Structure P
Amino acid sequence: MDGIKRARQVARSLVTRFPRHIGTFFRQVLVGSTADYYTFVGTDPINFRGADYAPSRPLWLNTGYWKNARRYDDACAALAIYLGEVAQLAAGDEVLDVGCGFGEQDFLWLRTFAPRQIVALNITALHVEVARKRAAALGVADRIDFQLGSATNLKFAARSFDKIVALESAFHFRTREKFLAEAFRTLRPGGVLALTDMIPLPGQGRGGLVARLERRFGTFEDRNLYDRNAYADKLRAQGFIDISIESIRNDVYPGMAKFASASKSGTPAADIVVELSADDIASCRGHETWSAMGIGDYVMVRATKPPGPA
């Protein structure tokens, strides 16, 4: 009886959370394809719709950094800039962006930091196709090379890049540890790895059946569910030094939660202005959506490959 009752609770929760996409939800739970998930999401990470891939509009797909931003596009750009600053992107750098989406951050980094070359990698063919067309339309195809490929099997020679970045994508990788090994191999000595990532809070559990199904739908790899302390240990095990892992959850989750709530009501994204109180930020109000999935922490990660011949 308890099993039947729990199954009914799970079914009600899924229908409530995914009312228009329940068939897609169950197909995704069975297959667990990151490429299929992001093709399904389109250009709308909240409502899973949108196919306007015009180069004139931003095509962000991240959670945003809301410390000073009040609109979604501004928050997404702020997160990308923050990551670029942490990576210390600079003129002359050869950069690898892993999990690049539609390439919005790459265009922004090129304008802001002027690296010599960005190679941008993604596993979703639609993203690569759209990003290449946008690069051509913007006249930067010679500076940003969009490629289809896997984060855990990088087709590049050792010591190919000065900086490797991953903006809100590493939790998808199968596994993050394999990516860290590949990043270490393909970085030049003294090179920097920088990521934004979703992980459990220290001591946080993984949740129950509904949480596992939701993670499966969004292709959050369960083997990547470890906290910031274990994360640092795994970076050290690969050989990285000067490791920094900063939680920025209070400047991410509250803003995104309010934006998502307004977006679900039908308000166009461009018209949504997010207002956050001091208490919203201090209490990380809205984190429950992510905490229920076992990913209550949002971190900015930086690590360096030691200088020398390695």
Structure Q
Amino acid sequence: MSHRSDAPSRLPAFCETVLDRRAERRQAPDALRDALAHPDARVMIFTGDRIVARRTDERLEVTFTRQRAGELGADEEIGVLLGFTPDGAPWIATSVRRDGDDSTWIGLERLGLRPLLAEPSLGPSHLGPVAEARSMLDWHARHGFCARCGSPTKSRLAGWRRACPSCGAEHFPRVDPVAIMLVLDGDRCLLGRQPRMGRGMYTCLAGFIEPGETIDDGVRREVLEESGIAVGAVRYHASQPWPFPSSLMIGAYGQATSRDVVVDHDELEDCRWFKRDEVAHMVEKSQPDGLWVPPLGTLSRHLIDDWLAGAHAVRA
């Protein structure tokens, strides 16, 4: 379980969790069935990449009792045991066998995960389990057949492994590491944008880390490829689960050793240096040209905010 008593409010979303994963509890042959049978079990339900939720007067609820989940068509055969609350109640994630619009769905919403970043009535400690559930259910949906022999696989270890009865291969959930970096040069930083981004938004550069590559070298390679800027020293700063579908964003600061930007227009629409005071206006959405940075909850914004606050030292 995450403990963040001294953390600032700008910490990235999906990083806190109300659950203790208790991985050893998955080992029992009937771990998932026993969890579902617990009188206080809660079930998180997805339809595709959207989570089922209901609003009360005080908050957004994203879990249901087992009975209610069954009424909504939850498929317990593909359930995943997410973990346990401090009082021992298990949380399970699953998808629906059907997604109808009959009376059992009245008053419910199907929400994408990105809007949850700005959902004030959903506590941050609930976002971690949401990310865990989304990534795990997507993995199950994509790995129904064995990558070795092509036979159908079966869920094991309370949803944390898939096994092939035909060839004996075992398949485990994957996490895709992505470097996201704020490159610095004195009192300015390097930001870029892709055409698909909202108009005027600039963000940190990012890219997948390749096999056989360190985080540091991944940062240097991606920055050089996209912007032509060479990077020397690299310092890790923070990370963030990013369930779209199963990335781990690894945030870093990099020290530029060159200055002239050469944009790779196959990757970016634009990339440029911004001075500190200009970035501060972008954060406040008061920049004269209407430029802005990603919203709170994103690791890119966390890197930018901490740089503006001075918590960004990169030693050569």
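Computed from the coordinates by the stated procedures, all read-outs in this text should not be read as laboratory data. The model shown is predicted, which means the values in this text are computed figures rather than measured ones. Cβ atoms are built from the backbone, for glycine too; each structure is taken alone.
Observations, loosely collected:
- Origin of the derived value 21.2, 60 (Rg and Dmax of the Cα atoms in Å, for residues 154-201 alone; candidates P, Q): Q
- Taking volume of the Cα convex hull per residue in Å³, for residues 90-169 alone as the criterion, the highest value among P, Q goes to Q.
- With mean projected area of the Cα convex hull in nm² computed over the structures P, Q, the top value is the one for Q, the highest of the group.
- Mean count of other Cβ atoms within 10 Å over residues 58-65 from the coordinates reads 17.1; which among P, Q: Q
- Origin of the value 12.2, where mean count of other Cβ atoms within 10 Å over residues 50-57 was derived from one of P, Q: P
- Read-out distance in nm of label points 7 Å out along Cα→Cβ at positions 162 and 218, computed value 3.5, structure in P, Q: P
- Structures P, Q were shown, and helix-only ellipticity at 222 nm (-39500 (n - 2.57) for each DSSP H run of 4 or more, over all residues; to 500) at -12000 was computed from P.
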